[in-house]
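Each structure below appears as structure tokens.
Read-outs throughout are calculated quantities, based only on the coordinates presented, and are distinct from any laboratory measurement. These numbers were taken from a predicted model, which means no experiment stands behind them. Cβ atoms are built from the backbone, for glycine too; each structure is taken alone.
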Structure P
């Protein structure tokens, strides 16, 4: 096999795997999961009960959010200050909430700060 055939294989295989992943997400009723970039992100948190998701990071709650006109699921640990903030904000607002999420760090040193938009 030449280099071109190998490159085509990996490109095709990558597209196939992504297609299968998106299909599984849709079948479970999830949206694409949002991974906040470092810095500020303006988002709308939908006024609905978050879903429970059990995965490699344990049990988390998935809030439906909108960023740049696209819907995502955003998972949050129930023990985090961010979770408490979102629950309080949605309870007080009784409607979708506009926030600015500020992310610093990565991996286990990720920290979030939130303010109303």
Structure Q
């Protein structure tokens, strides 16, 4: 699976770049990240399988831009983008806003716990 994809240079941002990050989604949370059947990656060269994985929620994409006002070399930019991916993947893996999803209180005054791991 690709992790970081540089999409284009951003004009006026001191050699900045627009990029996409792809993070793997834990299996139990994939339905929450699923997209519509016509969703496509911001990367125009994504394969059918890659777009299918994004639509299924197996992979989640974040598109952002990296400003480079200090004129880092391309190797340094790549290192920075790798660090951004690492932070993003850690967030997707560890952040679970659905840990209580589907919990409900019923007419017998009981709570039934739900949640996605």
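Which structure, out of P, Q, was helix-only ellipticity at 222 nm (-39500 (n - 2.57) for each DSSP H run of 4 or more, over all residues; to 500) derived from, given a value of -9000? Walk me through the numbers before you get to the answer.
On the way: P: -11000; Q: -9000.
For helix-only ellipticity at 222 nm (-39500 (n - 2.57) for each DSSP H run of 4 or more, over all residues; to 500), the value -9000 is produced by structure Q.
As an exercise: distance in nm of label points 7 Å out along Cα→Cβ at positions 5 and 93, calculated from one structure in P, Q, equals 2.2. Which structure is it?
Computing distance in nm of label points 7 Å out along Cα→Cβ at positions 5 and 93 on every structure in P, Q gives 2.2 only for Q.
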